[in-house]
1. Match the computed value -2000 of helix-only ellipticity at 222 nm (-39500 (n - 2.57) for each DSSP H run of 4 or more, over all residues; to 500) to one of the structures P, Q, and report its label.
2. In terms of distance in nm of label points 7 Å out along Cα→Cβ at positions 83 and 155, which of structures P, Q is highest?
3. Given a value of 12.7 for mean projected area of the Cα convex hull in nm², point me to the structure among P, Q it was derived from.
4. Upon calculation of Rg and Dmax of the Cα atoms in Å, for residues 99-170 alone from the atomic coordinates, which of the structures P, Q produces 13.4, 45?
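Nothing in this text is a laboratory measurement; each read-out follows from the coordinates by a stated rule. Note that the structure is predicted; figures quoted are calculated from it, not measured. Cβ atoms are built from the backbone, for glycine too; each structure is taken alone.
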Structure P
Amino acid sequence: MALTPHQQHLRDRIMAAGVTAPPEPWRPVGRGTIAVGGLLGIGFAVHPESGHDLVLTVSHSGHGLFDAVTGLKLARDHEPAEDPDGQDLACPGLGQVADVRIPVAGTWGGGLHTAADGGWHIEVVAPEWPHHRVLLASGRGPWQGEHGESWWLVLDSSWSTFRAAGFSPTGRTLAVATSSDLTLWTRG
């Protein structure tokens, strides 16, 4: 199926954009990327004491819990009792949030928040399917604004299989999961 001129223009704009760091107030967490081999999905919780966003990773080798402000691994379960199931695609938490069921998005389905306070939103596009690109935008994004001004290509998954992308429920964390990595950004 041929693209319309408008679709071709958008595809060309996105393909011409290079990966760039998101603008203030966003900053990478730790080194920006956490290696998680065999990553299948992620979900969010909130630390009961610090109030930090937490990210639960579900992989072929178990579940991990990370602090989304520092990037530190807080807990690990190599042999979890269950993977995401039920209508909410949730699984038991770990460590400080062991008593919480955490909804997970990834290979099983599900989704993360695509918008956050302050007019931020993400778009996940695949102009060269199966490779996905994650765009962070304020305003109209690539449909109207300029790259580096109102939208930023923050991740190109051409090296790994895309799993999920989105904001935490608090809107303070942006996460992108691929089959090999978890990439996190946080804001004040």
Structure Q
Amino acid sequence: MTMNAHRFPAVSRLLHWLMAAMILAMLFIGIGMVASLADYHWLLSLHRPLGVAILILVAVRLVNRLIHPAPALPADMPPILRLAAHGSHVLLYALMFAVPLVGWAMLSAGGYPIVLYGALELPPILPQNDMVFAWLRTAHTALALALFATFLAHLAAALMHALVFRDGVFQSMASVGRADDAPPSPRR
């Protein structure tokens, strides 16, 4: 698999869309946990291993991104939009790491096991401390909301590139065919 100047490699696209679906599902599961006492334990049993999977995949994705950098942004993109694009990606990666790590630390401080499946559990990363648990619970919620807001801003920017700018930025991540060598569509 070679990197094309106009498109992300297939592995990068697969990781992007898989993580987008997982993060969106995780955010709705988290909202459901807060809203439904009847389904809380069932949703929690999904939330914990999905959070660990996201943490692992974001590490894989970061390594993949370092090996396969993003295609160049359009030359005529204004500097402020370039800065926003780079800054939002840094923020997305930071939040994708921070939310599950803070969740893991929160559960550790609360003395709750992080059951992945059956008897398989993650070790605690903090000693039990009720004050730290309370603080981390608030932080986990705030970071998850920040991730959701950043996710929505990222989606809005992607739609702007696809529907308004038509500059090939959206197609570099969204295309699935064999058009690896096709240049981005011209701006209209």
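1. Clearly, the read-out refers to P.
2. Working: P: 1.9; Q: 2.8.
Going through P, Q one by one, distance in nm of label points 7 Å out along Cα→Cβ at positions 83 and 155 is largest in Q.
3. Q
4. Computed on structure P.
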